[in-house]
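A.B. asks: Got some structures for you, see below.
Where a number appears in this text, it was derived from the coordinates with a stated rule and is not lab data. What you see is a predicted model, and the numbers here were worked out from it, not measured in a lab. Cβ atoms are built from the backbone, for glycine too; each structure is taken alone.
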Structure P
Amino acid sequence: MPESHKQRVSVHIRWMIRRDMAEVLAIEAESFEFPWSEDDFIRCLRQRNCIGMVAERDERVVGFMIYELHKNRLHILNFAVHPEFRRLGVGSQMAMKLIGKLSPERRSRIMLEVRETNLDAQLFFRDLSFRAISVLRDFYDDTIEDAYLMEFHHDADDITGADGRYERKAA
């Protein structure tokens, strides 16, 4: 379907459960040159501070996010949307769900690393008001590629627009 004819789809976002793993692994394999293995997912999700969420459309997992809870921030470790559902608002809905967990008093930031070659992800997060705050040299084990450390900072005056997109209030 041409990009201009795509419409936003509504998804149900919920906690990831064990039976989601096959669909999550398929999305992971289609999304990344160096995908996580099932063991990588399980090892991560067994940690007390690691959480998985999925986006579901018609009882089909169409996206997932893995993130860690820290004292004053959330850290996205892995995030992907099925290729058929990209640019339809699925990733934005998942990101907004996570942004909604922030508060000025507790966890006020979301951090993540994005490969320097992953321009789509850089632009996606930039559109959600994430900012690159540093370059992490030779960050990945699988390549000599650098990463951008990106951060979203919650302000009490920030708002969500009518279209569900995040907006910063004018100063």
Structure Q
Amino acid sequence: MNGYIGVGEFAKPHGINGELLFIPYNPDTEAFSPGIPLFIQRDNAYEQLKVEKIRPVNKGFLIKLYGSHSIDDALSFKKKRVFIKKTDITLDKNEYLISDLINLNCYNSKNENIGTVTEVYQGDTDIIEIKSTCETYLIPMTDENILRVDYNNKVVVKNEENYKI
């Protein structure tokens, strides 16, 4: 598991003083806030950004980085993905990061392996797709269907037979 998660991207420079328009992937999320350190990926390593100022705008945020004083300085960040550390995210009960669920083994209430989580479809009720060599399940992520999520090991479900496709 990677210790970072993408939260958005620098879209383009804004103005002549080196500010950048930052567009979050999920504008409703509280995972991105001005006090959380931001990172970009360079040469297969994560480099922390030194943020001078952040201010909200209708599409996202305008971010001024230390050392970015012109459009040319800001252009080097255009289309760069922005990350935060997963440890900086606070999740409520029954909230999960999709990236942590993908590839987890899935077991039923009888402790039988029924496959691997291959996809999470987001909606009013998220749905996990579980595939094995011969079966596929689409199981709503509700208390009635998900018994337990153990990030290091597995997802335990019940009622899987109702959701076999």
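A.B. asks: Hey, Cα extents along the principal axes in Å, for residues 67-146 alone derived from one of P, Q reads 38, 31, 19; which structure? Provide the component values of the computation, followed by the final result.
C.D. replies: Working: P: 38, 31, 19; Q: 61, 29, 23.
Comparing all candidates, it corresponds to P.
A.B. asks: Can you tell which of P, Q yields -1000 when helix-only ellipticity at 222 nm (-39500 (n - 2.57) for each DSSP H run of 4 or more, over all residues; to 500) is derived from it? Could you put the intermediate results ahead of the total?
C.D. replies: On the way: P: -6500; Q: -1000.
Derived from Q, not from the others.
A.B. asks: Suppose FRET efficiency 1/(1 + (r/R0)^6) of positions 91 and 131 (r between Cβ atoms, R0 = 30 Å, to 0.05) works out to 0.95; of P, Q, which structure was it derived from? Display every interim value, and only then the final one.
C.D. replies: Values: P: 0.95; Q: 0.75.
The read-out comes from structure P.
A.B. asks: Looking at distance in nm of label points 7 Å out along Cα→Cβ at positions 59 and 107, point out which structure of P, Q has the largest value. Each step should come with its number before you reach the end.
C.D. replies: Numbers: P: 3.1; Q: 4.8.
With respect to distance in nm of label points 7 Å out along Cα→Cβ at positions 59 and 107, the highest-scoring structure among P, Q is Q.
A.B. asks: Taking percent of Cα pairs over 30 Å apart as the criterion, which structure among P, Q has the greatest value?
C.D. replies: Q
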